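Below are structures written as structure tokens.
We did not get these values from a lab; they are worked out from the coordinates using the rules stated. Just so it is clear, the structure is predicted and the values come from calculations on it, not from any experiment. Cβ atoms are built from the backbone, for glycine too; each structure is taken alone.
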Structure P
Amino acid sequence: MNPEKVVFGFFIILSLTLNFGFVLGEIDNPIHHNVYELFAVVVVNLIATILKFGDRSQMGAVLLATSLVAILQLLAATLVWVMAVHVSGEGMNAIVTASIVSLSAGAMLANVISVVLLIIETVMLPLMAVFFARRTGAR
């Protein structure tokens, strides 16, 4: 077992589950969406993105792209929250909350794609090893 792969997988899956927890609930009800949970989602997604910078493969490039999309959408959601609460003084109403949750849901979709790609890569590695072993005649 490779500890680096464990940490990598842990943060990718954690970013998806935290994002799911934030998005879960009525889309326009501010009580169902906690600012600290959004902060945790942003931090864990940033860590997952940093971990993806080391992979130079095509799969690594796609994983990094999905992570950058998630970060962009989460930062946009955070910006909407900050503007509504601290700049305009409007506060968290149904429209603002729906915008924040919608942007976070987009980030969650990018995280789902990341997890699916990680699973595909994990399943394909042993299959490719068997395939190449049979082609070269090794057993």
Structure Q
Amino acid sequence: MKRVIRNNLTYALICSTDDFQPGVNFVSEPQWSLQVGLLEWPRAHALSAHAHLPHNPGQVQHQEFLFVVSGEVEVEFFDETGFCFQTEILAPGQALLQVRGGHGFRFLADTRLIEVKSGPYRGREKDKVALEANPAASPA
């Protein structure tokens, strides 16, 4: 990753495919209002269903953008009650903008994603909450 710097201040980050590492590698600073991560997961890996918590008073929903660089990922979408109401498969070149609710992921192939989400990062316990599947929720 290359940093564009002037007077010891970061003006920009330039990322390439060489910057991916197994797992999650956030390249942005935790205090920045946008968090940028490079994610690399092997086939059959799964990320449990979760929702992100709002960061600021008055913020309706934490939002997240994912771009599939390579591989294939199955995304489960959950409403606010924990009901999984839809599943989609994302392929290379596709992107996801999650504007509400939660999601879970299963990687159907070795996959690389670029993630951009609301910041600042306040630590895992303040960032997300696990979602338990709620089969009793209304499928409306």
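Going by distance in nm of label points 7 Å out along Cα→Cβ at positions 51 and 83, which of structures P, Q comes out largest?
On the way: P: 3.2; Q: 1.3.
Sorting by distance in nm of label points 7 Å out along Cα→Cβ at positions 51 and 83 in descending order puts P first.
To test your reading of the models, identify which of P, Q gives 4.6 for mean projected area of the Cα convex hull in nm², for residues 43-98 alone when calculated.
Details: P: 4.3; Q: 4.6.
It must be structure Q, since only it matches.
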Problem - Test item: Rg and Dmax of the Cα atoms in Å calculated as 18.5, 70, pick one of P, Q - result: P
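When you work out distance in nm of label points 7 Å out along Cα→Cβ at positions 75 and 115 for each of the structures P, Q, which one comes out largest?
Details: P: 2.4; Q: 1.3.
Greatest value across P, Q: structure P.
From P, Q, which structure was helix-only ellipticity at 222 nm (-39500 (n - 2.57) for each DSSP H run of 4 or more, over all residues; to 500) = -27500 calculated on? Please list the in-between numbers first.
Working: P: -27500; Q: -500.
Derived from P, not from the others.
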